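In what follows, structures are represented as structure tokens.
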Structure 1
Amino acid sequence: MPTIETKRLKRNFFGPRIFALFLPEIKELLESKSFNQLKELLRRIPSIDLSEGWMHLGPQEKIILFKLFSSRKAVEVFEDLRFEEQKFLLDNLSNLEIAPILNEMSPDERAELFKELPEKIVKKLFSVMKKEEVDDVRKLLTFEEGTAGALMNTEFVELRKDMTARRAVLRIQESQKVGQTKNIYSVYVTDEQHHLIGGLTLQELIMAPPDILIKDIMADITAIKVDINTPEEEVGGIFSRYDLLDAPVVDQENHLVGIITIDDVVDLIHRETTKELYEIGKMGPKGGEEIRYQQATALDLVKRRAGWLVLLLILHVFSGWILKNFEHALGTVVALAFFIPMLLDTGGNAGAQTSITIIRSLATGDASLKNFWRVAKLEILSSLIMSFVVGIVALLRAFWLENSLILSLVVGITMMIIVLVAIATGMFLPFISKRLGLDPAALAGPITTTVVDVVGLIIYFKIAQLLLPKLSMLR
């Protein structure tokens, strides 16, 4: 059975293609001003496909099409558009056209939009929105970015423990009629002061006898409730651990203040994974925003990549400095230069393997500062085995190329030590970054490479001076 994440990836991949099938007909109907037919056609196209293919429309076409959407479809398409497209519509539609969309948006999606808007535009939009929706946005904007409070949705259904199952179902139906909730997976039980005391799934409620009391079928949800200040990555861990579709969010007094649903967590995981991949690949993560070639410009790519390239270039000054200091050794035994790329590349790969494993484990909670020594023991043992295996292969390769036992020993011993240093660096740096409150993916990658290059070159030439007779006089 495909997961929600798989569905999302398929949706992102096929969305523009599906829209492209309808694009010629859309443009033809626009040109002939057959708006009734166009409205019917738009009704049949899934909202996500419209938002994915939105970039293929001209400015005036976007405005006309958006005005033809039903109120529900307008909200769905608007929520899935990129910020630049949302702002374009806000700038080109009247207050009367914008107000219903802003009032009907999911609270979390709406808060995300308002975070990006200039203060002047925010004040203008607040003036046309319902007071309760404005208060809701202001409340959500007070929560620190990257916490459960900033991620949660304030639309949820509260039940009382003395309700019957029949009355609870009616309560859910009433909330649907007035548009208070969109996606319901679970319902939560509170007391008169809105303290969270239990919960049950929608399926359990529907299958329950009509006259049974909620208190007799509700479950304890202490393990899955999320504090409002919980970091986002921990929220993802809770959903993964307990296979949740949603989770309640509470404040310090245990008041139910919101819920987090699986679609928000999937978006979070997708964003965090993208962010980590870009950081490991030495690119600006920009909060996990994907680079999409259909929308990106050459300047966008330069901005995301150039900074890291310049930084890494500066860091590699150390490698050049070491080579310059050992130029006499290279001049005396030219064959030493042949093996530098092999040694440093292998060391860099070993460090990258370890750092990526540690970074991923830190993100999922499998590794932490509490179980550091267990992780360290495993990595140290594996590094000893791998260094021996790789060192022997490097020795044999050097002997095959140069037919010199001493030079082969230099290469083999150096390879063993470099692999040990690389794995140790790839293990320790992510933990140190985590301890300092820094992003392990952003810091560990480039520093691991630099440490391996610098230390590896020093070790290589020092061992060569010890073992090669021609170099002993240069010590």
Structure 2
Amino acid sequence: MKITLISPPFGEYVKSGALARLTGIDEVQKSEGLPIAPPVLEYLAGLTEQVAPDVTVELIDLNRVDFSAKLLDSLSSDLIGITVLTPQAPWAYKTADFLRKKGFKVVLGGMHVTVLPEEAKPHCDSVVIGEAESVWGEVIKDFKAGKLKEFYRGEQLPLVNLPQPKKGLLKTKYPMGSFFTARGCPFKCRYCSVYRFFGNNIRHRPIDEVVKEVSESPYWLFWNVDDNIWGAGIDRSIKLYIELYKELSGMRKWWIGSGDLVSVQHSRGSELLKSARKSGCTQVMIGWESENIKSLKEWNALTKQGGDRYDAIRKIKDHGIDVMLFLMTGGRQDTPDDYKRALELCDKLKVMPHPMQVTPFPGTDLYDDYKPYLIKERGWEFYNGNRVVFTHDDPLMSVENREKALFYLRAEAFSPGRVFKRILSLGLKGFPMTHLTTAMMQIPMSRAFREISEGDPYA
């Protein structure tokens, strides 16, 4: 038996091109391709080997490989699995429909179909809802017996004896791998689906299993895909970093991830940061969200910020770890001035931003809050963090203005001069890897963002 696992493309969808004419599937104007080997694909391949070692697995990352007629003709699998995030849903559904017409059995899984399984079901033979560990073996067993169920509902199990991601199956090379150490989040930010999908209580992987996975991986740079790299508990995080340092010392491996600010302001915050840097952490994406206090209150995002978040950012940088601020723009409480304030903030702190449109994803509290304002003509493909999907009461915050303002903010924030100043601001504690990894992140974004900016709509 052979299973093909597909990661759909990210990017802006277009309805023309040879593939669209051949299959009716919208093509995607991709960027240069994501730098991270798709975590879900490699992990599901490892899970398949664990629960059904007799099954052959093929992995296809459509951010690196074109979904061409040649690729379609080469597919020879018994079962095809597609993992689906919200902006990928229209493409995934059309592709699944096409593949089923060609005689393939298709299983859909991922966050989007977990929230909307009834929406997904007409497009596939089976929907995997939630986490796969408890049901993937059953899916394969039922398929072999010709008795696939319409829905499989995964349980939230303890994270012990998990499979290692299966390396070597992807057809292209990537500069970064990934690992995770925990699932779940204690914060209940209204825009976030993490605590809904993985639970409000944090489940930890055994530290020795995490260390073993990272040490045996062929990658030298990693993204820790935990929602919060140190929010799973100060004591546990410090212990994890110490063990990573002991095992990886001399291996020349480094990692980046996403974290909160309240943990940094803990009484053991300096110890936490010191041990994180020694373990190989060079950069952290911080959920700053907004400078607008009304928006932070609307999103219930104040709890994870702590008392003095400006000082916390400086503290992280002083320990040799660079910072990227995750910023959400264009919310219903935001004003045109908030775009300028975001740029001034990053200049003041000498950190790079990661600005995105406020996006009320299905399954979140914010989706329910914003339902009366959603633009019905904008389908799931617009829920990609670049496009506006809801109305605003201020005429100056029109759909067009908010989209242009975001693209302009990105272009200005990643101008060559600003990028150079930020790199120069990094201290010697993280030299040279903090400087190298931040340059790897910022220089490609500088080029890409300048190409698509149409100027400041609020000039």
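What follows draws every value from the coordinates through simple rules; no lab data is involved. For clarity, every value in this text was computed on a predicted model and none was experimentally measured. Cβ atoms are built from the backbone, for glycine too; each structure is taken alone.
Which one of 1, 2 has helix-only ellipticity at 222 nm (-39500 (n - 2.57) for each DSSP H run of 4 or more, over all residues; to 500), as calculated from the coordinates, equal to -11000?
Values: 1: -21500; 2: -11000.
Checking each candidate, the match is 2.
So Kirkwood radius over Cα pairs in Å, computed for just one structure, reads 26.9; which one of 1, 2 is that?
Matching structure: 1.
Compute distance in nm of label points 7 Å out along Cα→Cβ at positions 44 and 388 for each of 1, 2 and report the one that scores greatest.
On the way: 1: 6.9; 2: 3.5.
By distance in nm of label points 7 Å out along Cα→Cβ at positions 44 and 388, the leading structure of 1, 2 is 1.
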